[in-house]
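Multiple structures follow.
Here, each number is a calculation from the coordinates, and none is a lab measurement. Bear in mind the structure is a predicted one, so any value in this text is a computation, not a measurement. Cβ atoms are built from the backbone, for glycine too; each structure is taken alone.
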Structure 1
Amino acid sequence: MSEVLSTPVANVTSASAAKEPVLRVVGGSKIYGGVHAIEDIDFDLYAGEVHALVGENGAGKSTLSKAIAGAIKLSAGEYYVDGKLANFDKPGDALAAGICMVYQETSLVPTMSAAQNIELGNEKLITSFRTLNIQAQQLLQSLNFHIDPATPVALLGTAKRQMVEIARAVYHNARIIIFDEPTASLTPEEIVHFFNLVRDLRNRGVAIIYISHALEESLQISDRITVLRDGRLVITAKTPEMTREKLVRHMVGRDIKQTHYARAAEAARGGTARRTRGAKVLTVENVTMGMVVKNMSFSVYAGEVVGIAGLIGSGRTEIAKIIFGALKRNLINGGTIKLRGKPVRYRVPKQAIDAGIAYITEDRKLNGFFETMVVDDNVYIGKLATKTGWRFLLSKLTRNKLASLWVERLKISTLQRSARIVELSGGNQQKVVVAKSLVQDPSIIIFDEPTRGVDVGTIPEIHAQIRRLAEEGKAVVVISSYLPEVLSISDRILVARLGRIVAEFDAASATEDKVMYAAIH
């Protein structure tokens, strides 16, 4: 990530130079079940401007953006496009007005190809698939996105689905583009290309709303920043006037002393950098799966946090799923996985769960929870998946006790305890996913991108839980694309590249430069 953050910021177009904002929200409010998601917000956006929208999960960023994009209707307030009152009943109306939103969780049609999804909403009466694919290929190449346009979206990874979303916005010649966590699934190299794309769009006069939990990105790419907290607008300021510390203070209303950098800083000062580890509990020896995982080997000990860094496609997630039984390694010459010295080969995840292994997915929406169920039901289902928790008759009392215990331990918001998971903020959704796995009392926990799409105030809470698990004697594996996260919470860092573990560092000797060099070269 250091390469991205060192990229110089291009000359920005001054918003004050524009006479009239291309978009203006006046007194915007949205109420769900008697609770304000956003309240009395005034927001404006100028042509040729990147306006960053930051705040914790539940601050109202996505609600405001969805209202602008026509996905939801405001309960009160008005918004204007080019100085004229706008009233969008559906996203198609906003798209016709030149407003396009690239969602954090992609809104693509899985059964359609990438090319068909790019054209979606602007289809012609008669379409030649050959012409459609050629046009899409030219667009994708111009954006430096390496995707086969004929590939069904269901077969694309998270990062490439995000690229298709971005390409679709560009294809529709949107005048206003809303990017919701656009870089969460991109590699550092892809982020550089994406930032160049954003600057190119800005130079063409496109107005951009940029939502990201990576505050460094917002400070780097934006012209102005608006901070939301608890559904209200706290401050709008020019980016040069803001720092990361100021943003955090406005976002959470306090200073965060225990950040995810704290442990790394303590180690740098000569503090405690490593826990006392216990017995070896997991051994991976020469595990191979097709061309994705090739002779991967490493060990994990009780009482330690092992971080696995590497670029997307390095085999990090795949090896975790192989251990958990969600993917199958090669039947012949597929290597060996040992649990406490005994070889194991799980056909289904249920067997891994029974053996005390938990895998917390990187894609919480697709695989992490049951979105139409409430918090209590999701946590209880996690317990029912175990041998000791399975039962013929469900117990409402047990469900409530378990849920209350984990709601308190993980500090899950109880404001909307009866709300469906899909209605919760991203940070609370992630905590529910963690609770659903930890309620199984596993001895080995694999976190895959534990803080992706999580706000700056929730990150220290999740990191504290990871450290607590290791202190309890459990073996913890953390897979993350964010190097400061890996460096700050890991006792050992493994670097994956092209399906192999190519380097290993202890917490005291690891640096971002060393890890990134090993991941690339």
Structure 2
Amino acid sequence: MKTYVIGLDYGSDSVRAVLIETASGNELASSVHYYQRWVDNKYCNAAISQFRQHPLDHIEGLENTVKAVVKQAQVDPSNIKGICVDTTGSSPVPVAKDGTPLAMVDGFKENPNAMMVLWKDHTAINEANEINALATNWGGVNYTKYEGGIYSSEWFWAKILHIVREDEAVKNAAYTWMEHCDLMTYLLIEDKDLKSFKRSRCAAGHKAMWHEDWNGLPSEAFLSQLDPYLSQLRGRLYEETYTSDVVAGNLSNAWAEKLGLTTNTIISVGTFDAHSGAVGAKIDKNTLVRVMGTSTCDVLVSPKEIIGNRTIKGICGQVEGSVIPGWIGLEAGQSAFGDVLAWFKDVLYWPIEHLVLVSDILTNDQKKKLEEEIETNFIKVLSEQAAQIPLTESIPTALDWINGRRTPDANQTLKAAMSNLSLGTKAPHIFKALINAICFGSKKIVDRFEDEEVQIDSIIGIGGVARKSPFIMQTLANVLNKPIKVAKSDQAPALGAAIYAAVAAGIYPDVIEASKHMGSDFEAEYFPEIETIEYYKLLMNSYSELSEFIESIN
């Protein structure tokens, strides 16, 4: 009898579901749902780096996508054995005492502070600075030790501290807070007991300073020095955490009826998209998996005996079991990758939107067709033109800090910059400079791991950028001076979530074995072009010099 599992992957713009046959890893059905309120730019203010999402976008997306894949696949619902949810993170959500997201409670339905605080929200920079100062000076345990030594404004405690200081009503109404991956898992299961609910190890370890060395979350004594609210909140959170091969509960009657499934379907503990993406791409020892989308997450795994008691400076954490149970998961990343190019596209698109597409010379039909043509060809043509620029031709030096710097050494106050502009600098030159910048930022991460004696033998790229832009991938291979494989699956994080579900459902004994059978194959491999290596070393030096200067005046 064939068995099936569902992986649910919540990205920044949409949620996608895949229905996977467990023996072969074949994808029988997939569905994508875009968050409508997010599309309408509700609850966000980019000028102050505020990015919030309404939980209803996520709940509606869950129902629509899962129902769609069940209908498409036409398999017996009783043979769909498990579901696992992965999400972006850290993306905390305030909830009421019964577990209802606060944004779905009367009085808070349009309050941005009651929404999910998306990973890219940087409104908590000051609070992150306070956490870092206290961690190194309070005289007790440095709770940032396993977080790379620097706590980020993108993470759990900083965001909560910022919200409760800004909004007294939310502070008083929020019984507790949950990471997005925990919330969606909690909503799906029958037994809704907040105290006993199994929270995600990867979310807690990488973003909330949870570690076995100090028996869980930071102490009340530490948290109270930041704000008494945080020490009170600690008692309403959790002590234990769980890896994603563990059962969180069974699908509830209400959701089984909505989705056309049965209550025998198990729900595994939630996870983060980068970690499940690494599993979907068959991550192994000494392999760096780069999840390449709007930002990047860079994931490595290592046996515990190799890392030992060493801590890796300036990364996003090292957590036992966050990717593969029993192994140490290491995470780094860039706050902007595809977003750098999206920003440049928006800049160039401004005159088209405000001059061309409002012109009375064109009919509405012509405007629509022109807009579609530009959308299709924009990045493609820029890439082609940039690729034709000779290595001997001068191009600008750019920084990739358009949304701050995640790693190495988190600093979300940093801004991007560009130098070496001239009257001969055209759009393709700037585009190439930006691609170089995101690749040089990637090189800084690889260098940090290797400086810290973390071995990297191979690199795997997953995500839209990896699959759709040969120019970027070739540049990255040249800059890193390492070959890069590209995972074939369009939905590696969702596939990884499905792999976790298959293990939790008892279909496979462990994640490594499940990944061998269900993980993605590879569709391309990029090798460094030897003639470019010295050229990119020189440009990398210019990037480093500009980085040091901008950071010194920030």
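Details
- Taking mean projected area of the Cα convex hull in nm², for residues 189-340 alone as the criterion, the largest value within structures 1, 2 is that of 1.
- Set 1, 2, criterion distance in nm of label points 7 Å out along Cα→Cβ at positions 349 and 445: the highest-scoring structure is 2.
- With distance in nm of label points 7 Å out along Cα→Cβ at positions 45 and 101 derived as 2.1, matching label from 1, 2: 2
- Given -9500 for helix-only ellipticity at 222 nm (-39500 (n - 2.57) for each DSSP H run of 4 or more, over all residues; to 500), calculated: source structure among 1, 2: 1
- When distance in nm of label points 7 Å out along Cα→Cβ at positions 213 and 285 is calculated for each of the structures 1, 2, the largest result comes from 1.
- Origin of the derived value 0.25 (FRET efficiency 1/(1 + (r/R0)^6) of positions 69 and 501 (r between Cβ atoms, R0 = 35 Å, to 0.05); candidates 1, 2): 1
- Read-out distance in nm of label points 7 Å out along Cα→Cβ at positions 197 and 309, computed value 2.6, structure in 1, 2: 1
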